[in-house]
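What follows draws every value from the coordinates through simple rules; no lab data is involved. Predicted model, so just to flag it, every value in this text is computed and none were measured. Cβ atoms are built from the backbone, for glycine too; each structure is taken alone.
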Structure I
Amino acid sequence: MPDLHQSLLKFDLGHFRIIAGFWGIELESTDADSALEELCASLLDLEAVTETMDILPAEARSALNVLVASDGKMEWPIFARKYGEIREMGAGRRDREHPHIKPISTAEFLFYRGFLAKAFFDSGKGAQEFAYIPEDLLELVNELAFHQNEDEIKKASEPLGRPATPVEKAHEIPATDHVLDDATTYLAALRLTLESNGLPLDKQEHFPALQKLLTTSGIIKNNIPQAEAVKKFLEASRPEALDMLFKAWLNSQTFDELRLIPGIICEGEWKNQPLVTREFLMDLVNSIPQNKWWSLPAFLRAIKEKFPDFQRPAGDYDSWFIKRASDGQFLRGFAYWDSVDGALVKYIIHMLHWLGVVDLASPEVGKEFTAFRISSKVEGQRSVDGKLNVSSNGRITISRIFSRAVRYQISRFCEWDGEKGDDYLYSVSAQSLKRASEQGLKAEQLLAMLVKHTNGAVPPAMVKALKRWEQHGTEARVESLLVLRVSRPEIMEEMRSSKAGKFLGELLSPTAVVVKSGAIEKVMAALTELGLLSEVISDK
């Protein structure tokens, strides 16, 4: 950071005399250059700094302590939001209005005492304007601030917010590792080209995040499962697989939570920095004591107060085009912090819950979560094997904690029938076996897996059905047909010989024939030409 001399170099003699007056110094120099040298020498004296700081108001001392705790500098929008602005004015206006006598803010108060300066510095977000204490003056302020205000600075480093109230944590929602099971279901669906339709309806809201998570983890690429990565993921233990997903998310530069928040739409070519933002928020979350319920509303308020611009370069709330999905309202400006930035904090915490790291709690069942807790134990990481049951009607039931690799393979032969409690439901059909066959899979492979993982408890009817399908394919069909029935065989012969004959299909009996799809009106017209009036009988 610039030192005191560099920070004051652009100002005039009148400005130097204002600062000197507040420090009880009489400048003897009559030109700006000499006065600046004299002023800096006088200000950079520990005794002078001590005396001047002793008479500062509490708010000014607090602002200095906040800067000291931030290594002497802070992004200007954040600092100004709490401690106010500094009016820009030339020497003439300054000498007329005397802003140093009636400052409009704490920032202006400190500015005219030489403790505060503004400048643009390079940062991880590009060039940004900062409030700062000049480097050499900071060394003296730092020493005094930490000795005289240890309690306040210690408070500034404590976790943001407060513990949750009994109401906020009334209904607990423990973290689970169910994301592993959803990922398995989705991977199988991708192999069957079903995409999100392979997920239960109540979980399809997670589809974009799950797709992005698996992509970030290298398990899918362009929505195509990568064989080796899928094998490694499915064969890993549940704790290992969960850790695999968590680390991939935590270190990803492409997983952009802001663009995944339900209810808002991001438009335009602007760019944010999801990894930088995630690392910052994770530092705040990790400062909270483990296994202690923490208030979400209080946590959000504290972030809004102390670090509102955590994801905004230079506090820019106007150049990002973000709108509310419900009504198309653009959410521009700091007034919409809760709807965008606050929503992102909540989404990050929800991601941590989804990935098994954070427990949630709400006032009652069905309400939005109002408390969270960093958990050291995840529900669902059990080592015992689940069960796989096969019924004679082709229904297969696989429990959640059964081998994910086996469920993935079996599901590729089946129709997805949803979930029931902790069980996944599938059924074997001619259509599902045909689809598996098109991918190079054979019914005998399914039978071998079922026999192996049920210890031979596959119903004989199911064994017979799979073997016959392997040999003969589909041997029975259930179809919805439109049938023409006439009263006498002679009428049927006349119809088949007429121009309507091309609309008739398989002859079912001397008086019944299948009508081809979409031809009912033509057939009825032909009957009328033969002098026969017909009726359509519906089963509705």
Structure II
Amino acid sequence: MALTTPLTPPELAAQFRAQGYWKDQTIYERFRAAAQPDLNKVAIIEGDRRITYGELLRTIDTIAGNLLDLNIPKGGIVALQCKNAPEQLIVHLAAQRIGRLYMPLHDSWRDIEVEHALRTADVTTLIIPGVYRDFDHGAMIAGMLDRLPKLKNIFVMDGKPGAFRSFIDLLKPHGHSTAELDAERPDPDAPGTLMLSGGTTSLSKISPWSSNNLLNALDRYAEATGYGRDDVTAAIAPSGTGATGYMYGHLAPVLYGATTVILPRWKDPEAAIQMVLDYGCTQAIGIPTQLTLMIPGLEKRKPADFARFKVFTNAGAALSVDTAEKIERLMGCEIQTLYGATDAGVPNMTSIHDPRHKRLSTAGKTVRGCDCQLWDPDGKPVAQGESGEVVWRGPDKSYGYLGDEQATRNAFTAAGYYRSGDLGQFDADGYLRIVGRIKDMILRGGRNVSPRTSEEPLMTHPAVLEVAVAAMPDPVLGERACAFVMLKPGRSLSFQEMVQFLTDSKLAIWQLPERLEIVEDMPRSTGGKIAKAKLTTLVTEKLKAEGKLPA
């Protein structure tokens, strides 16, 4: 495993400390301080489970001690694949307690994504489900062990562990004292938490975050939402990659002495609504697709039913003003928006104190401590009022990309600025509006889908001459993937055949193209590159003609 070097110039790091953005406190230390005032308070709710702060502290220490007995090297990585669950928090804080890194793996990931992440990070310790949603995770890992010689410790959370160990083994008493655990304290400025994000390549990138970086991001969120000990958060957003859904839905509550209520899996919007009501939630974290799908259920209730509910945080993609207005009216709350990137932090966010029209139609002002600019293609700031690529540097960013120095150099400048690929404009009051994207990434329901993920295997299909996967608009998910295929002479390909071929290639379901267009040729630039924007325009017009989009 090769960690990239810190991307914050020394003079900026000194400034962040002097101004109080970096407090040189570890994530675990923040949690322990938040827990102490009331150890009997419930920290986590998941279904019938109730975990108090005192129980959480004890369980974290137990797992931390057992992890020490595995002889994981300092800075080694503990990976966990599971549904939205308390174990994500518990394993994260236990690993961080003793200076080991934590890496989450989304429960929907299969052989290709999982093996890539484990190999890139040189993972030695892995925790997995047994069989979840009719998929045998143990069999998947067993099938790749010969290609992962460094993976030595594998624990199964439920069912029969088979050839592996049971997660229960990590919950048994150990011989380490509190002082021994404290002695493993990591440097708050060293990598400790890994987040995974989709990139322009076919597989996820891994972004290491330090405690200083991560805690600053959460502090800015708390300021913007008025978050505190009396809050109860409905954690409904996906949390399996360690990014938005986890940071603000799972982790933030226990770092501020509040309570998080975890939705194990998003299936029915009604379940999320009922969870908010049953537990008197005051805040929620969701992605635009979830908020949109909740509206029909909310219309069956009265705003008075949500008397305790105050703030609904939207992240992952822009939320339409119409949807935002409906949510505020139906729930009697305020919409708050986060804008940023898993690998570079949150430079802009709206605040509950912002004027309503700014909250609902912009990405907010630049947060304290961050330098956010708009650049032209030559890397120079654009004139006031003009659009440009959104770039920033601040006290909440990652160390770049684990094991990929080239990708790090491509995304971050020598001065530490992150190039987002988004096009934005600042209005006269300093509020940022995102007006487009430079990148080809497809944003499906707040989740990045890389075209190359399906393009590469499709190019191996015997009927395919050339393929391009581009975005097509969708009223609920924002975007879906459409595959444009040029066929070899005399060959044919149906949508069902394409899906089966990609499924056989072990592509995750959420990455599959959801429409197939057979074309005679591809629109191209003068340099011969396929013009994906024109493909999107083509399928948009077809969708309108079919009545699937408003004309």
So helix-only ellipticity at 222 nm (-39500 (n - 2.57) for each DSSP H run of 4 or more, over all residues; to 500), computed for just one structure, reads -12500; which one of I, II is that?
-> I
Taking Kirkwood radius over Cα pairs in Å from the coordinates of each of I, II, which one would give 29.9?
-> I
Taking distance in nm of label points 7 Å out along Cα→Cβ at positions 83 and 411 for each of I, II, the highest value is that of structure I
Winner on FRET efficiency 1/(1 + (r/R0)^6) of positions 347 and 387 (r between Cβ atoms, R0 = 41 Å, to 0.05) once structures I, II are ranked, highest first | II
Where does the value 33, 29, 20 come from, among I, II, when Cα extents along the principal axes in Å, for residues 43-98 alone is the thing being computed?
-> I
Of structures I, II, which gives 0.30 when FRET efficiency 1/(1 + (r/R0)^6) of positions 11 and 523 (r between Cβ atoms, R0 = 41 Å, to 0.05) is computed from the coordinates?
-> II
To which of I, II does the computed value 15.6 (mean count of other Cβ atoms within 10 Å over residues 235-242) belong?
-> I
Name the one structure among I, II that Kirkwood radius over Cα pairs in Å, for residues 291-394 alone of 15.3 was derived from.
-> II
